[in-house]
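No value in this document is a laboratory result; all are computed from the given coordinates. The shown structure was predicted, so the numbers you read here are calculated from the model rather than taken from an experiment. Cβ atoms are built from the backbone, for glycine too; each structure is taken alone.
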Structure I
């Protein structure tokens with residue numbers, strides 16, 4: 001797969017074989033609000049609809065551009081959003097050249113079709129090629145066997161367990177950290 005990146009006035013678009021990574025659109029706000037409210041940690045730990053809507057509008061406005069150490073993109077399949085991917089390089093939080101990625105496929109029915117694998121491939125390639133990343137890392141819950149398999153298949157190496165890392169409704173989940181270096185990525189492709 002050879003990603004094709006296009007910089008546009010309204011943000012970055014990265015086209016793959018079956019998906020595109022693109023900025024969110026204003027008309028997608030209500031759909032996204034309902035999804036993000038169901039995952040309260042994603043909207044700053046609040047279920048306050050007005051506050052969440054304000055934060056969501058800010059996220060939509062900056063999606064498609066690396067702003068404030070975040071690059072957020074929608075995963076688009078045939079004109080519909082099936083998930084999102086983001087790259088994070090918070091100022092002062094990670095060393096130069098290190099990016100962390102996150103991905104979510106919103107609907108259970110959309111999982112298992114390879115959209116997540118392609119999205120990770122596209123965003124990692126973009127970070128290595130366009131942002132001089134030296135390392136791309138990601139983590140997932142220890143119980144998320146499908147995501148762990150995706151990381152391994154794409155050349156990410158398991159580096160350890162982050163104990164009591166992610167808050168959940170029932171406590172805190174352990175997460176597994178994976179990473180791939182620019183050299184390893186280029187050898188793979």
Structure II
């Protein structure tokens with residue numbers, strides 16, 4: 001691991017100390033709850049966090065993109081089964097799953113607890129960096145197939161650089177924060 005990567009990881013962790021599980025980030029611009037009490041939201045977040053932790057256990061070894069997407073389906077299905085009655089009409093979408101799980105894995109990677117995850121968190125910064133046709137999409141409204149296609153396209157585009165998708169996104173994200 002390069003010194004540059006280690007420094008970028010430290011910068012990311014220092015600037016984002018409270019988004020460790022990605023839950024708040026995934027609902028910040030992506031409506032989920034419908035008429036929940038504070039107690040219900042706390043219960044939902046606890047279950048969500050426990051599910052993220054459980055799914056992430058296998059990421060102590062390198063996992064495939066397909067495995068990652070299987071895990072997104074598991075997360076989405078569990079959340080809708082357990083708490084769908086408390087969610088908006090659209091329910092717990094794949095966008096909630098990908099954002100929270102990707103950020104959770106990114107934090108674990110930045111803390112050197114797991115190898116680089118196979119997919120990075122997808123948001124407007126990544127979509128814009130990918131250019132057309134992805135820059136015309138919004139991460140909160142994308143469907144499962146869109147995320148899968150984007151992830152595979154991203155891997156193909158990043159591969160020639162010698163970076164992993166996780167490294168590429170960390171550089172992109174840290175650079176964006178330096179612009180602010």
Structure III
């Protein structure tokens with residue numbers, strides 16, 4: 001019985017530590033998108049948290065094969081930045097949703113001729129995600145590490161079209177990825 005009480009006390013103290021380490025407060029986070037790096041690009045996001053709100057400023061670049069965009073004869077390199085406002089639904093560790101505003105410059109290079117053209121758009125969208133702290137019970141540097149899969153849809157206002165005859169600019173963007181982050 002004595003061992004059971006000790007084990008329950010240890011579990012209880014660990015759960016209380018988890019609750020305390022993941023409570024709502026003013027914090028800063030940094031995130032990257034590993035898929036962007038796999039697509040010969042980069043991604044960095046700085047985030048400020050205040051209670052249930054998260055504000056994210058991100059900068060990215062990716063090189064996307066045309067097969068993924070419906071433009072099979074082209075290779076597309078996109079760079080841009082975005083601003084997101086998220087609402088944490090129940091707690092720090094869990095679901096969130098939000099809106100985003102972004103700017104993108106895309107350079108399409110025709111695979112055969114190697115000719116290229118540049119286009120620009122501004123996007124407005126919404127997204128949903130889930131944040132999982134990987135080591136919440138640790139009392140060291142690992143307890144701030146998290147993973148967040150998310151997906152979004154956006155409306156793209158293309159104000160400078162890519163001028164290839166058979167290139168299609170999309171009015172809607174669909175995006176799914178995951179980020180690796182750290183909460184300070």
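Given that distance in nm of label points 7 Å out along Cα→Cβ at positions 77 and 101, derived from a single structure, equals 1.7, which label among I, II, III identifies that structure? The read-out comes from structure I. Work out the source of -9000 here, i.e. which of I, II, III gives that when helix-only ellipticity at 222 nm (-39500 (n - 2.57) for each DSSP H run of 4 or more, over all residues; to 500) is computed. Here the read-out was taken from I.
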